[in-house]
Structure 1
Amino acid sequence: MSELFNWIVTLAYFAVFIMGLVGCFKDAKLSWITRNNAGLTIFEKRAYKLKAGASLSLAFLAILGLLQAMAGV
């Protein structure tokens, strides 16, 4: 029973991780597309670029953290 529970918890952890990762990439894509809107000021365009960059870097660091966890660091 305990081993089954450990597997279920591990699968739930990875499901939440994947959902967060997909959310980061989706938010980055939306921000990158929105920055090309003609009605935005230069400051809003810069803010959308920054938001896209922050989302991509968060997703990249999450993948690196997962790889480190798998390596046992």
Structure 2
Amino acid sequence: MNITLYTQDSCPPCQYIKNYFNEQNLPFTEKNIKHGAYRQEMMEMDAFSTPLIIINGEVIRSVDMDRIEALIHE
């Protein structure tokens, strides 16, 4: 499973989803958009808010737990 999480500082939903992935023992790559390259990557996916979650290539633009759980249990 490949999970990428675009985050930013002071983002409660970002912290929530990071905690969730850690509790589920799911490794993920975090990309904090304070780094311009990560912010640009996110914008190229037409995403303008965090968290932006990508699970096995599927882009999720909000904390949609039903969709997240469906993808991690495929």
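Given structures 1, 2, which gives the highest value for distance in nm of label points 7 Å out along Cα→Cβ at positions 17 and 49?
1
Can you tell which of 1, 2 yields 38 when relative contact order in percent (Cα under 8 Å, 6 or more apart) is derived from it? Only structure 2 yields this read-out.
Match the computed value -11500 of helix-only ellipticity at 222 nm (-39500 (n - 2.57) for each DSSP H run of 4 or more, over all residues; to 500) to one of the structures 1, 2, and report its label. Walk me through the intermediate numbers first.
Numbers: 1: -31500; 2: -11500.
It traces back to 2.
Using the calculated result 17.3, 58 for Rg and Dmax of the Cα atoms in Å, pick out the matching structure from 1, 2.
Values: 1: 17.3, 58; 2: 11.4, 33.
Comparing all candidates, it corresponds to 1.
Here, each number is a calculation from the coordinates, and none is a lab measurement. For clarity, every value in this text was computed on a predicted model and none was experimentally measured. Cβ atoms are built from the backbone, for glycine too; each structure is taken alone.
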